[in-house]
Structure I
Amino acid sequence: MKTTRHDLIVLGGGPAGYVAAIRAAQLGMNVACIDENSRFGGTCLRVGCIPSKALLESSHLYEEAKHRFADHGLKVSGLELDLSTMMTRKAKIVDTLTGGIDMLFKQRGVTAYRGRGKLRDVESIEVT
C-alpha cells in the first residue's frame with residue numbers, strides 16, 4: 001500500500017469539493033481530492049444540469065427554426081434533427097468543463113485520486 005502525506009484531503013470532486021481543493025492549494029496547502037467518478041465536477045456537470053441544458057438549447061433552436069422563423073420571414077426547408085450531432089456537442093461541452101477542473105488541479109498542484117476514500121483512523125484515508 002502506497003502512503004502519501006497531504007495537509008488536506010477532500011472527499012468528493014463535486015462543486016464544493018473541487019473548489020475547496022483548489023482554494024486550499026492556493027493558500028499553500030498540499031492537497032488531494034478523491035472522487036469515485038472518472039471526471040471531477042459532480043453530477044450537475046457530468047450528467048445532470050449542464051448536459052441537459054446543452055440538449056435543451058439544441059432542441060429549442062430546432063423548435064424555433066421549425067415553427068417561428070417563418071414569422072420573421074425566414075424560410076427553412078429540409079430541416080432535420082440530428083441527435084448524434086446534438087449528443088456530440090453535449091459531450092464536448094462536458095469535456096471542456098471537466099477538463100478545466102483537471103487543468104486547475106494541475107496548475108495548483110492538487111493531487112487527484114480516482115476511487116472511494118475511506119477513513120482508516122484520525123490521520124489516514126484509504127483509497128479503494
Structure II
Amino acid sequence: MKRILYVEDDKINALVVSKFVEAFYSIQVANTQSEALAILEDQEFDLFILDISLGYEDEDGVDLMKKIKMLPHCRDKKFIALTAHALREDRDKYLALGFDGYLSKPINRKVLLDSIAGFMGDEVIS
C-alpha cells in the first residue's frame with residue numbers, strides 16, 4: 001500500500017484527513033517538524049501532505065518541505081501544501097516555492113482523494 005506522511009499540528013484536522021485517506025493509502029501523521037524528520041530517518045513515503053502553518057513560530061510547511069527534499073530518499077517525492085490561505089495568489093505562491101499541489105481548508109474529501117490519486121499515479125478514487 002502506498003504511504004503518505006501528513007504533517008499537521010491540529011489534531012482534529014489530522015484525524016479528519018486520516019479518516020478520509022486510510023481506506024485507500026497508508027497514512028502516518030506527525031505533529032511537528034522534528035517528529036516528521038525523525039520518522040524519515042528510517043521510513044519512506046510516496047507522498048507528503050504538509051500543513052503550511054504548523055503552529056510554532058520557527059516551523060512552517062515550506063521550511064519542512066525544503067528540509068525533506070534535502071534527504072536523498074525524498075528528493076523526487078511529491079508534496080502537497082495544505083493551508084487555510086485560500087486565495088489564488090496563495091496557491092501560486094506555494095507552487096512557486098516548490099510544492100507540487102495545493103489544497104485549501106476546510107478539506108473536501110473528493111478533492112483531497114482526487115489530488116492524492118493524481119500524484120500517486122492511481123485512478124481517481126472518489
Structure III
Amino acid sequence: MTHSLAFELSGASRMELGYTIAGNSDFSLSGDSEASGSIEIDDGRFELSGASRLDMTGTARDISIEASGASNVNLGGLAAATADVHLSGASDAVIDVADSMNVYLSGASELEYSGSPKLGKIEVSGGSTVTKR
C-alpha cells in the first residue's frame with residue numbers, strides 16, 4: 001500500500017529527499033525554498049513561488065506544476081505520462097512527458113520538454129516560450 005505525502009517549505013527552507021515511493025504527492029515551496037530528490041509516485045502536484053527551486057528525478061503517472069515569481073522546476077529526469085503546466089512571472093521548467101500535456105505560460109516564462117506527448121491546450125503569452133529538447 002502506498003501512502004500520500006505532502007511537503008510544505010517556506011522562508012528559504014531546504015529539503016533533500018532520499019528515494020521515496022508514494023501514491024499522490026504534493027510539494028509546496030515558497031520564499032526562496034529548495035527541494036531535491038528521487039521519487040516514484042502516482043500523481044505529483046508541484047507548487048512553487050517566490051524564486052523557489054525544485055529538482056526531482058524518478059517516475060510519475062501525472063504531474064501538475066504551478067510556478068510563479070521566478071521559480072525553477074527541473075523535472076527533466078522525472079519520466080511522467082501526463083503533465084499540466086502553469087508558469088508565470090519569469091518562471092521556468094524542464095519536464096519529460098510521454099503521453100499528453102497542457103501548457104499555460106505567461107510573463108516571460110520558459111518550458112522545455114522531452115518525450116513525444118500529444119499537445120493538448122497550449123496558451124503562451126507575454127514573451128514566454130515552449131521548446132522541445
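The numbers here are math on the coordinates, done by the rules we state, and not lab data. Given the structure is predicted, the values throughout are model-derived calculations rather than measurements. Cβ atoms are built from the backbone, for glycine too; each structure is taken alone.
Say we calculate relative contact order in percent (Cα under 8 Å, 6 or more apart) for every structure; which of I, II, III gives the highest result?
When relative contact order in percent (Cα under 8 Å, 6 or more apart) is computed for each of I, II, III, structure I gives the biggest number.
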Hey, helix-only ellipticity at 222 nm (-39500 (n - 2.57) for each DSSP H run of 4 or more, over all residues; to 500) derived from one of I, II, III reads -16000; which structure?
I
From the coordinates of one of I, II, III, distance in nm of label points 7 Å out along Cα→Cβ at positions 27 and 75 came out at 0.9; that one is structure III
